[in-house]
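Multiple structures follow.
Bear in mind that the values in this text are calculations on the coordinates, not laboratory data. Just so it is clear, the structure is predicted and the values come from calculations on it, not from any experiment.
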Structure P
Amino acid sequence: MQVRRFGVAILLLIGLIIASFVVAEMKDGLNAGKADAVPLGGNTLYVGGSGPNNYTKIQDAIDNASDGDIIFVYSGMYSENVVIRKSIALIGENRNNTIIDGGGSGDVVYVTSDNVTITGFTLQNSGSDLRDAGIGLHAAQGLHIENNIIVNNNDDGVYIWYSNHCTICGNIIGGNSYNGIGLRYSSNCTITSNTISNNGDGIYLIRSSNCTITSNTISNNGDGIYLACSSNCIITDNIMIEDSISMFGRSVEEWNTYTIDTSNTVNGKPVYYLKNVVGGTVPAGAGEVILANCTDITVENQNLSNGTVGVEVGLSSGCKMINNIISGNRYGIHLEHFSDECTIAGNIISKNEEGIALDYSNCTITGNTVDHNGGGVILYSSSCAIIDNTISSNNHGIRLTSSSKCTIKGNIIDINGDGVYIGYSGICAITNNTISNNNNNGIYLTSSNCMISRNTINNNNERGILLDSSNCTIINNNIINNGEGLFMDRINNSIIARNTVSNNNWEGMRLTRSSNCIIIRNTVSNNGEGICLDDSSRCVITCNIVTRNREGIYLHYSSKCTISRNNFSSNWDGIILSRSGNCTITGNTLSNNGRGIWLDTSSDNIIRSCNIHNNSMGIYLERPSNVKIHWCNIYRNRYGIYNQNSEGRYQTNARWCWWGHITGPSHPSNPSGEGNKVSDNVLFKPWLPIPSLPAIISMMRCPHIPPQTVGFFNIQTSCRHFI
């Protein structure tokens, strides 16, 4: 027992020396008006151990202590949440064996008093709510945390909030779910000589200033050191392994007021932090490059791998990232806040969480190989030209959010989740790309005023193009062998023109809840359904070749659409209207289909000037209402018109049609008729003795759409005389 008491005395002496230094530092460092340091050297209270009058719980000792007291805690497991509201020193016998376990709730140790020292503990198992931590400090000064093991907490290891002049030194901080050390709205703190590993992020500063981060070993965290909206910090002599420094800021002061020198290393290579520099090239052999408020800096032929960020650029312009190998980072290349007119070219960017990321910036991205990243090219509120890249095997190929005036041209985009996603953006052009073999969609747009042209979009698992926007033009694309060719939801005033849409498993094109769209001069073949409109209106489908689909065109719950001058052949059904009304079907040629036209429970539709021949059934009517069929050539079908309803109220007006013979259609009421056969409840008298000239002429009158005529109103003008 005497030996142990002697050891304790030695530990207390060490604790007193540490505490004295803290007090001296606080007295010298605090400005007038700050809390005065409380001299230590008061009573010593004991927790655990076998001595008389020792406390069983740490909190009981604290509650009975006064400012300036020391609480010595013997080795053991203490399952409690400790709250310190007094200026004391809390000293553990041995940091490996003196354990405070928070039981998965709240802070393990929560401090609200000035000038507290915590040393010699393992602190573990905090709660997971916001601001729960191994050690939490709120609105206090002069906390000294030294020689602890702070591990496996369910939020932060150390959380310091609205506090100043704190010191965190010589600790092992690891396995915490969020930050190893988090400082928010705090200043003049020192973080030194800690080992910080395997946390969500290593050291995280937000809106904190004049802090010193030095001589730490930081490894395998999300961000090694993250500086968000902070300033005037000194960062030196840190060893970072598979970590590096990341910044975020909206003002120049939040980028260019740090002191970060090459004594900091990433995987043994120096960090180059350039601020306010004009012109030049970053020296070879960098571990990380940070450009703050720089102009015309070149980063080339570097290998920037296995850190947090390869290249970080903020509020800089005209910089070039050329021919680098960048892999295994959270961000490969990251341009932030008004970094403009930059060039990213010829890089190999792989296995990063995000390969190339732009926030509020613009640049040219060309000739890069971007593969096996979480996100290949990610833009937020930015504009850029993405040209001639190979973007492959990423979770997201190209992803634009809230961005505009972007060009995506000449890229190979394959084996990603979505090939191209553009959300809440505008005035973008996607042209001359090969977009194939993506696991989800080739192109996914929730944006307006976009152009998709001259792309090859094939073998994507879900949809070639998924569109949820308006005022878009889709022209001259090859959309082949996808799950679905085009799926368009809630689109208005859009053009789908001169595309080849074939061999898609489901629909070639599908429009839902859409209006005022023009589908013109497409070739739609060998799909499940060729063109499908669901709950749509006022669309024009004209001059398309629709062949060898299950259904050529299928309208469901749609109205006021025009289907004109299309050629339907070798489909199961050429045109189907189901519960659709006030549509006009005019000038179409329907041949060699199962049924040329099928109207199912649809009313007030007009079929005019169509050529309907060599089908099993020319026109099949099921519960029709007020259907008018005029000036059509209906011949060489097994049945010209078949009205499957026996009720007289469903009679169909099919006057002034040609039935393939001068004698009219074959029907018991026309015993001399040698033309196509018709069923009952079809009013066919009078008929045309010769083929309908309007039907013949309609086949020759599709408008020519010049390649440069791609806007909605230009194409609408080209079509209006022919519809």
Structure Q
Amino acid sequence: MTAKRILGLDILPGSSPSSSEEPSYAVVILENEKVIYSRHNLSRRSLIKLINETKPDIVAVDNISELFRNKLDLKKFFRETSFVPKIIQVTKISNKYISLRNLIKKYNLGYETKISPLKSAEYIARLAEKGVGSSIDVFEKEIHIIISRRRSLGQGGMSSERFKRKINLSILRLAKNIKKKLRENNFDFDFFYRKTSYGLLNALFIVYSSNSNRVFKLIKPWKGQDIQIIVKPLLKKKIEFKCDEKENSLSSLSSKKFIIVGVDPGISTGLAGIDLNGFPLFVFSRKELGRNQALNIILEYGKPVLVATDVKNPPLYVKKIASEANATLFYPEKDMMVLEKRKIVQDYMSKYIDQIKVADSHQRDALAAAIKAYQYFRNKFEKLEAEIRKTNVKIPLDRAKVELIRGKSIKDILREYMNLGKKKNEMIRKPILETVDEDNDKIRSLIDKINRQQDIIKNLEIENRELKNKIMKMSRYIEELEEKISRKMQEIVKEIREKREIAALISKIRCLENELDKRNREIEVLNEKINAWKKVVNIAINDGIIPVIYVNALSQKSINHLLRNGETLEDRVIYVREPAPGDIKGAKKLVEKRIKAILVSREMPEPVKNVFEASLIPVISIDLFKLVKIGNEIYVEKKKLEKSIMNEKKKLERKRDMEKERRIYEVIKEYREKRIREILKKG
């Protein structure tokens, strides 16, 4: 049937999806063989918008790489389009590439020597309309519908709990509605969810359908304020063309080994596989794992003959995998408890320590189910092996085990294979006729010869049976030796493991010792701080304390740094660790800020000291006081400091007053001497 609407496109010269710049395309849309839209230069973003608006049945190209660079590009394209169009590469026919020019000639579409991109786009659309080319098989036959919250629920009180309850109930209502719609439309699907006290935390539907647009029409993606519905088809790992021949995965398993599979379905699904001897093959888990994907993963390792679950009521997901694989379904008489599963897996892993690793609870539960199924049949397998050893018929052991799993008794299995062996022998041996003409000596001699040969064969068969018995005895002896070796190996493995554990513990002890040393050093530093604070507290209790501002040196750089830090200097005490050589400009800046006093660790140069004393700012030795330093903070006993500042200030005031008196005296003296000189001059 001819498609109703076809979009043909051709990339413009110089454009490429691999380029950092957005590619441009020539686009033509056909509807009922007529061109309803054509555009010479359309950006990729505009192309996706056009596809969303016009919803063509087919998007046709001459090379898929013009549209997608890789799988990420493909994902992005289908995430941006609101539905899934069929994509056809017209130049791919029966697994062969035929150039666009040759196809145009073959189908008599045109005879131009030079074809423009827009004309190429039209030819591509017309070729697709005629059914030329191969469609791209992009998707698995699975569509995932996810219902989840849009924002995280943080900690909170009653209002937060009400909000959680509201969201959980909304997700539950949406899940019920979608479930009803899918059932009414006869879709095959699996439904997984995480339950809460009030409703559902999230929900996942895996719908099995080759027509994703039918699902998109029924269940539309939606984003609310708090909840969202995501509808996404599952992309294949590799882009394939539908013309490519593919081998049937189930029919190609005749040469593969038979395996037991454990399945733990859910939003995250766990898979585990072991062979019919109990040897581990794989453990695996993944979020949003559909049945088709799960079965493909299983089939990579072998043909499943027993599919197991860890609950007494097998989930539909597990039943369907068993049915699709034509395998026997195994489930326990009662649900396996977590402690039981943990013990089964731990015991099993101690035996196969280097062969298998379990990463999460889903893998653990799947592996526990597989081991439980194997343990159920193990005694029967051992009986079957013992009975087979007693017979003289060559019986394939794994195939016999499969028959046992499928419900046949050991007696019936042996009878079938022994009857099959007899039939083969009868086909090989031809009946010998005893009735011959007695007069024919030649025939008689031949009969005698045949009879002698039969006697030899009988003797050889007896000898063969004896040798088989010897082989069986040797096999048992070998098995005993193998068991001894296995026990010894287990002991060695245990010893190695213990050594490794000891080495790990020693390493851990060293790390802890280093950490302890580090903590002890931190404790020492903290103790020093505590002692310092104790001193501060004692001083504060006795005399009170006052914080002083610390300056490393009396330089313009240090003073500027102090001012940049936004320290309020007015009426504050400054402690200068290195007062020499000092800086007069720096001293003047401090004076301008009207500081209260300067404390120094040693003598300050006289010119610098004079700058402070001229403004009645005392310069006092720090050695006079009890000083406590905590980090960059310095504390001094308050009463003593204030008393010293007051005394020093009084001294400076007396010194200033004396200096004033001296200056006045000098002025008066100078005036008197001047007057005496003037009087003497006149006289």
Structure R
Amino acid sequence: MLCRVRSLLLAAMLVIVGALSAATPALAQEPVPRAVPLANGWEFHPDDADRGLAGAWGRTPPSSGWKGVEVPHVLDGTPDKAEFGGTVGWYRLAFTAPATDDFDWAIRFEQVRRSARVWLNGREVGHHDDPYVPFTLVARGLRKGERNELIVRVDHRKEKQPREGWWNWGGIIRPVSLVPLGPLRLQDPGLMPEVTCAPGGEDCRAEVLVRGTVENRSDRPLTPRVRVRLVPPGGGAPTEQTEEVRPLMPGESARVSFRVKVQAPELWSPDRPDLYAATITTVAGDTPAQTDRRRIGLRGVGVRNGLLELNGRQLDVRGASIQEDLPGRGPALRDQDIKQIVDDLKAVGANVTRAHYLLNPKLLDALDAAGIMVWSQAPIYHRDRLLETAAQRETALATVRDTVLEARSHPSVITHSVANELSALPDRKRGTRLFLDAAVEEVRRLDPTLPVSVDLLSYPGFPAADAYRQYDLLGINSYFGWYPGKKNHSTAKLSDLGPYLDRMRRLYPTQAMVVTEFGAESTFDGPKEEKETYAFQTDYVKRILDIVADRPFVGGAIYWTVREFAVKPDWDGGAKRDVPRDAIHNKALLTYDGRKKPAWAVAERDFTSTPLYRTVPAATGLGLPDGRGGGGGGGLLVVVVALVVGLLLVDVWAFAGLLRDRREAAGVES
């Protein structure tokens, strides 16, 4: 009896304590300050003679020679031949820093081309030499609540290497901001969807893989917690999960990795680009130390039986590549420029685009919302010679690493390509092979949710490469019928593209393939038999799209490019006409100033009439399409596979029966 009473009292006490706890308000949580854009008030000073370093301009800038500019900014917005080699320029900004007691600050540069050295209040706080990825510098010496002076030296002088297929623009190309630093810092936070669907897109399940590295910046031990909150596209009940990280001593870091299961997921796709509002809060005790906000989409991209799939359905993408380059501003995009790029892609009916470098984060956000997929790529372009040295391989890997970290949370990104147009014989080039081996491993470590790709030069007659076989997805850059190719590896005839694709399927039967580049220059009216005429380009686009459509194992085609761009002085582009040339790449569907060429109509008609998803026989994933270089072998292969599967099923059935008989016999004997 006493035991029962004690139990009842204990239960009542627990109920009361619980009620009191529920009624007690949570500890007050100081909100994390928002990032502060550093957009207005910039000034620029040219330094063509490169005197600024010797004159200590970082500490004592000159009193005259400055002019007001808007950032993002390029040193020279016109692709003049005399400017291609690059020069040096200085930027400065006077600003008042936020008056915060519990938060320090860092300076975030989304992109500076090519190299930057940064001073704050006369003190050098850091430098950065990769022109295509963002960087963050701790704002040491920042005067909180007071006036500060930021000085940036930009040097975009360029040697012949590394090779690049676009203009050598220079400047603070993308936005700059102050970002808060609390006692805990979550670096490179990533939210990567893992969606699995049955073939055909049925019965889809979704999780979000959360990744990052948390650092204890304080002077005391802390036990971090990372909380993720996902709000569905149409509102409704959010999904929330909190993970505790191991205790960290001051200055110590730890990796964060966990999964958040999402019930009844609303999937992202080009025809329905639903986005979740995601918040990652890094907590020290009961106080938020960092808040990161994203808009993410739940989608699954994979390769099954050598076919590219989105949410369990085979893709047949159509689109055009882009360069971040508009007249007068180059890649220093404003909001209206980003809208223009997206509008161009939507107008031609594109559901996919591609670029040779990490895209502007605002542009990626816009592509997420528009439902336009992105073939994301690190700018490792024709670098076989540089990749011979360990130092250059590490430089290239660092670029790949930073590109993936910035792109991996965007649902529009459907693959991470590590390089463009390396050697057709990478197994025979030690440096190239070492890079490709390391790059595929690194990308899979950073983002195991997406296929890893590499974009290939399309020269016929070369053997399969083991270096490329380890990749999930191959980009086929085809200029059959435009460039002549190499000795014994001709690409002069467009009619050879189909047999080339068929042979690539035989060489790489488990890799998915997409034609990632094709194009022909066009600048004037004339017959379709003459290169560089609008008629030649129009016929060229139609014929290649027809070749792709006839091969269900090809996951689609991406034209090069939607709009013309500046590439290099005296650009000929393969036309081989003895006429004066400028710097504009003329293969695009739109002129540099946005006028439609005749080939636009052909591309638009094909892009808008081609279904996003293919419905094909199961045999297609295993070999060549019927009648396309396989001599009817595709159907025979299906029969053989079916027989093998049947024999295996018979063996399993017989073995199971044998085990059952032995168990029954053992039972009788016992």
(message) Given a value of 1.23 for Rg/Rh (Cα atoms, Kirkwood Rh), calculated from one of P, Q, R, which structure does it belong to?
(response) P
(message) Suppose relative contact order in percent (Cα under 8 Å, 6 or more apart) works out to 7; of P, Q, R, which structure was it derived from?
(response) Q
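Tell me which structure, out of P, Q, R, gives -1.23, -1.36 once log10 I(q)/I(0) by the Debye sum over Cα atoms at q = 0.13, 0.14 Å⁻¹, for residues 60-395 alone is calculated.
That value comes from structure R.
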(request) Figure out for me which of the structures P, Q, R the number -8000 belongs to, where helix-only ellipticity at 222 nm (-39500 (n - 2.57) for each DSSP H run of 4 or more, over all residues; to 500) was derived from the coordinates. (result) R
